[in-house]
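Given below, in the form of structure tokens, are the structures.
No value in this document is a laboratory result; all are computed from the given coordinates. The structure presented is a predicted model; accordingly, all values stated were derived computationally and were not measured. Cβ atoms are built from the backbone, for glycine too; each structure is taken alone.
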Structure I
């Protein structure tokens, strides 16, 4: 008889409501992040959260708020990527009656709603530069004007901003105000991705499994086989904790027993949609491996390898039309031809 080995953090007793917050972990990288967060939370200054999608930036913002002296005040959030540039200004600062067509009455913005509390600006890199000017004024002077008004409104708001983009790079390109970046980055906290928190995967999986079992009205907490655990711990988790939550909840509800044997990372049925997702995941993993490999090589060798790969990629994208490939790379045709002659044998060998 083939017996499945099982490892679990969960107590296989009667399933009870799980009160542990989702922002949990015991890995060193996660504990270091929590320590830095707890240290800066009481300081009445802006904080910038940097992390990949699904790493828990909103949970971190909530913890910063409730560990601060503002915890009894409002915590107001705005996802800047969910709004068009024209709407972001009115959402943040509000507007006066008659300010534009459809403005039937005065409306308060998120800054006013967050007075004496915290305003969480998620994906702040999407905010237009002209709106960044007004945010900078609020940070420096604590005042602003509603859209359609010249009357100054005073507020006392702590800003917590989050992004998964490179804000210093955007600032260098002129797409993000350097002065605002300086003001917002009193402290910068980087949320570690789940692939750097291997020790936390089973802990989180047990937590999500127990919650899902309770939601389904099941009496016992699910357990994972060694094979299932190995699959989870060996996966790269591009969607981080949010993706882990979906994967575990799906595995629990699909299982007819408390023993979870099968882990499905991609819920889509076989077909072109799945193929695109798999290709994208593999391409991202291959790109990361390439970057890691190049970083270990001498500079000239790494530059040569990168140029060869970029020429090959541009040619494929341009269907081997060299003029189009040159434009794609920002080169003149003669510059491209020079590089093509230099690397022809290596490009054709890829």
Structure II
């Protein structure tokens, strides 16, 4: 049994799993030849660099910002570890790198993050709020709540539809299976028993601290939060945000860190409390994970366990690849 259990966060990628402990970020990937390669880097949380970033509610907004950059970097690194050939940068990316005085890799990463942000804003902010144009211009608290309920429902339907659609893509289904492996391995660690595929497969693939639950909590709490803000602005200034589409959009984007901060604290509170009320409240988020996870096989659990052990400080002592990654499991042992 471990003397001290810590919360481990993770991310599933194509043929791999990233695990992050308070000290390390580890990434393990299964290569086409069946071997498992792993790398580990020291992790310094934003709260360790700046104490104010670890304060309640603020830490949620900080996590939202850092999660996007870390996620994109992990995806890029996992592709390299898996032996996938890198795409040649476009002429525009090379030109932009020269103009900015940055490396091409950083420019490509920046463009990918920018594109992800634009798509997210379009799908989950611009599009859902179009529905307010169907409502009468009546500036009352009840009408403002109704508009936010409608936009929140559209936003949630878009999220669920998107998850159902990507689940039909074979490569994404494998990522979802690795997502399930990540959760089962985290449960295995939290149970304090030996980290083995046989032990891990007994646990649920649904976990209360999952980012999928965080998304749903954010969507639900945003309805309440934005409704309160809209009513307060209406009462204090007489200005109806619901009647001005672009002003409304701007307010949603600017206030998103506040919603993320509240949602983060809510997620942690629900995840670390086993009372009947908390169990009931976290069920919708757990149910949504049925779309973003799938049952893994033992080879996937093996990858997640290698990553978990490395994040906890147990780095394998194996040979290295030409790129410098440690071979945790030789090719002959893979599937």
Structure III
């Protein structure tokens, strides 16, 4: 079956032309898929019946099924568990801010990067998501809430740059004026630091924000937290970051998860200052969200504030990420993992 929801308008036009259809039909179908977000071909009411029949027989219309929704009692954050057509599960999060609604999506089912403080990687990688499966996380949330999504963060389960081609196609579809038309400047992609793919991304010259999971200022400490550090040194990573800035003009964000007693000391802050001094960047401090499978604990509030203040006093642009959804399995991979464990143990259906 052909996944037409992953096609851009040119690809869809070519596909329909080869099937003997007029070119204007592609624009109609594209609107149904990416503007009206229909869930089946029969809803495409301005198409002739024979074309709808052809689409049903030859094409797949990716549409995720909602398995569970949790809503935070403290901040209104909504966490979604979606089922894919093959039975795999992915998570997405809706966060409501004063500047608009932001959705954090997954790019893979599971993850193979092995970061020590992340629940997403505990069961390894199952498979990567298609562009349509990434898009429909956003479409499904928009349908459910009836609210406009203004910002998208590819920071859920998975390593986006480990799914490079599908990620690029997803960004182009998401920012297309005939779809949701979300500005690339309102799209953030997070990576643990796959250096060759960062360079490829820079060469695309997109206007997205690239967020680097740094989490330590020395190779030794980073290797203990992130296996990717055994492949690429921090200096190699920073060289790729500078290349990204040179090619796009976009300021980089460095994600730094503060783990109590591991990377949150005054010495750690000093090393981070030396590392990033002079770079056009922003540091996002994240008090680590503990997971039961690991023994890491979050830093105390006083430690977090002291770390931030030291960076600020030394000219580093820094913020502490506002915690959202802590009461609803907020960390990446927690909801999916808990649901899978309940199913395996014969627990109650969600």
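Here are a few things to note about the model shown:
- Source structure of the calculated read-out (relative contact order in percent (Cα under 8 Å, 6 or more apart), 15) within I, II, III: III.
- Source structure (of I, II, III) for helix-only ellipticity at 222 nm (-39500 (n - 2.57) for each DSSP H run of 4 or more, over all residues; to 500), computed value -15000: I
- Origin of the value 15.8, where mean count of other Cβ atoms within 10 Å over residues 26-33 was derived from one of I, II, III: I
- Entry that produces 25.4 once mean count of other Cβ atoms within 10 Å over residues 130-137 is calculated, selected from I, II, III: III
- Comparison of I, II, III - label where FRET efficiency 1/(1 + (r/R0)^6) of positions 178 and 258 (r between Cβ atoms, R0 = 35 Å, to 0.05) is highest: II
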